[in-house]
1. Can you tell which of P, Q, R yields -6500 when helix-only ellipticity at 222 nm (-39500 (n - 2.57) for each DSSP H run of 4 or more, over all residues; to 500) is derived from it?
2. Please state which of the structures P, Q, R yields 18.1, 53 when Rg and Dmax of the Cα atoms in Å is computed from it.
Structure P
Amino acid sequence: MKTLKELFEHQLKDLYSAESQLVEALPKMVENASDSKLKQAFEDHLEETKNHRERIKEICDELGIKPGGEKCKAMEGLIKEAKGFIDEADSDEVMNAGLIAEAQRVEHYEISGYGTAVRFAKQLGHKDIAQKLQSTLDEEYNADNKLDKLAEGYINKEAIA
């Protein structure tokens, strides 16, 4: 990569891969959550994630690039970590608290990636694309905040017992 444009395109492909992997992984989190509010938060975020992936595809179409071809190794690793945790959790309460922890790692990775993509889009003069990416970034922050509220509200307390 020799230009910011090439780096931006790489970032978009990486985010597309990350979202695609997450679409596949979130149903496992829904399945393993025993708390109804947590289960609903994961189901809601699955739908948002599908929209995020579609939004990136639309951005790529607008820029004339193919979104595929990249494998986001970071997301692959985060999902592998989450699967490992699921295999180790020994109670519903710890499972719920741990699922939130694993999901927030993913959210923080996505927040970082979208924040970077927004900056690149602005610097490259893609105002409309920057706004679309900012919408996704805002949704990622909201998902993280929802998980915070569940964890701090009662789920972590239940896992103490």
Structure Q
Amino acid sequence: MAIRVLRQHGVAFIPHLYDWEPPGGTAASAAALAVDEHEVVKTLIFEDGGRAPLCILMHGDREVSAKNLARALTTKQVAPCTPEVADRHSGYQVGGTSPFGLRRAMPIYLERTIAALPRLFINGGARGFLVELSAADLVRVLAPTLVDVAT
């Protein structure tokens, strides 16, 4: 689905395959592609206090502060989903979650500094598959809410 969405929106991207091995993660993918982990963007699925899903995009070398995210959303709490719940919400397998073509419509939040990157690497919808694209295209297609929630 992710590639279909990118093509529908006329996004120029470069596909990158690498050998994914558990536990995976952005450090492993950055090393496999010989790129800075800061340019690798992870897609995380959280739930708010009412169990409504939301997607947060964060630099690979940073963590999401749930407290700061809850504050930004003006809600009492948010928490990362378990892998099984994240899979159900997103339609992707954890380790291969892309913000493009999510199964369920959900709000998407983007760490503000990602929007300033000239290029980024983000999951293309499968484990061991990243796509390289401009941050401007990511913002154009997803229309995310920019937040400052990195720790």
Structure R
Amino acid sequence: MDYQTSAILAKYPRGQSDCLIPILQDIQEEYGYLSETAVVEVGRHLDLPSSKIFGLATFYNQFRFEPRGRFHVSLCHGTSCNVAAAPEILRELEKILKIRPGETTRDGMFSLEILACMGACHLAPLIRVNDNYHTKLDPGSIGDIIDSYITGEE
């Protein structure tokens, strides 16, 4: 992906390091993740070393350094989901997608993350694929759900 952060950076005064988090949020909102190029450009704009920017961005789990897949799968791992088979669902997702949490498939189709809680305990266990929720799951249903995205039925 070709980053053009100049329009985003133009909204913020040069050298104002207190703007760092909003700048990173804007870049991620626009591009889906923070590239190394973007971090370097932000560093130049704010007169900060890239290492400090990476250090801050890695502290907050809201920032990503890899692009998400076309279909981003989020697995709830809250207490209710965990008790109701989330670990088994995670193993099934990893097996089918051949990725681990935080990774994206080679074809860029799927990415996977674990969320601490989605606040839908009565629907446990659940996953969200982009903006679509799949609830009251069992590990055997995961293959059909993933297939529906591959075939475009979702």
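Nothing in this text is a laboratory measurement; each read-out follows from the coordinates by a stated rule. In this text the structure is predicted, and so the values were computed from the model without any measurement.
1. It was calculated from structure Q.
2. Source structure: R.
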